[in-house]
Structure 1
């Protein structure tokens, strides 16, 4: 009986893999995506029912992957290997997309928000991202420079300026996120923007824009004329 059940699961998994290879992941419903992913951490077991229970609790694939590891293990019986696999998905997605925007590419001012967006995939904590350009308009640095609020400490500001000097940057873009929050900049966000812009200007670097991300969306402070007194004209970059 056990052997027959194992053969049934084996046949099902083969059919799911063949569907993926033939039609791609877009042909899957959300529970099927999760079921398929769990194949690779939970052998010889039906993962369909588990996928449904996880989605019932966390509402979406993103919610499942962002759930605490100890909760996944304690309440759903996942092994550490299976829980880690789920937690790996957003970080791996971020690294994959991020790797497509390589240092040395031309800076397109209109799309810098999109270039910085992958850095925020799967983030459930606040982070600060910095992008730097050289005198020829090439991207020379793009990375997370601090974890936590932009204005909770002056460490991000000192680090931003230090990195800009070390890379001999001429232009800069900053971004930070409001996890699960509003796209509207706070008073502290505006104050931090002015402080960073003025500090960078003192070392010959122009702060062009500050992006605020929330979920899948972002706003540009430059495009909305916020902090226009310190941000350089969007198209006035060397």
Structure 2
């Protein structure tokens, strides 16, 4: 691999790791790059998971290290997220990709206005604290996991919506739980890609160097109270960018 391309892959990984940790959709940067480098779309999807796995492991540990991980809630949501991730990765049906991308783009536009409408909810959380998840949330996160196992790009945004608007977490704790859930569902999904020979290990680990660094920097930032307003603003930008990508992709 040419050293300039090597640095470009690491740089893209850093940006993706940073964005994924604070918002989501970092894979919208790395997946096109991997395809541009000659990987088939399916192999690019599997290869990208190496960096996602390692970056979420780093960010999960960082949130735990700083005492910001609500473990009880996170563990309850692990099962549906993992089951959904496995099912999503194993899907082999003939989908109308263009219609699917338009539907996701429309959901992201709705998400933008939901985030913009009540910033206090995102920054401070639900009055009285977040409530414990139940059966409805189990179903919700199964379908979010299904999407994450199938595509990955944007799953963090939909997880944040569920964690903040449905359960009442603030953005800091929602990002912590999101990191653990994305890690868990991608472990399960990654096994499917490996078994189907859809992983370029060398390129994946080069990309992961940047992913890990970006995730560590972002997670340290995300545990600071002063940074939450900037995380909120980044989330808005990422949602708009992701929606545009879905419509134009």
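General remarks:
- If relative contact order in percent (Cα under 8 Å, 6 or more apart) is computed and equals 43, the structure in 1, 2: 2
- P(r) over Cα pairs in 10 Å bins from 0, in percent, for residues 21-116 alone derived as 14, 40, 24, 16, 6, 0 - corresponding label from 1, 2: 1
- Answer label among 1, 2 for the case where helix-only ellipticity at 222 nm (-39500 (n - 2.57) for each DSSP H run of 4 or more, over all residues; to 500), calculated from the coordinates, equals -26000: 2
- Of the structures 1, 2, the one that 20.2 was derived from, the read-out being Kirkwood radius over Cα pairs in Å: 1
- Computed 5.5 for distance in nm of label points 7 Å out along Cα→Cβ at positions 13 and 157 - originating structure among 1, 2: 1
Throughout, read-outs are computed from the coordinates displayed, never taken from laboratory work. This one's a predicted model, so the numbers in the text were calculated from it and none came from an experiment. Cβ atoms are built from the backbone, for glycine too; each structure is taken alone.
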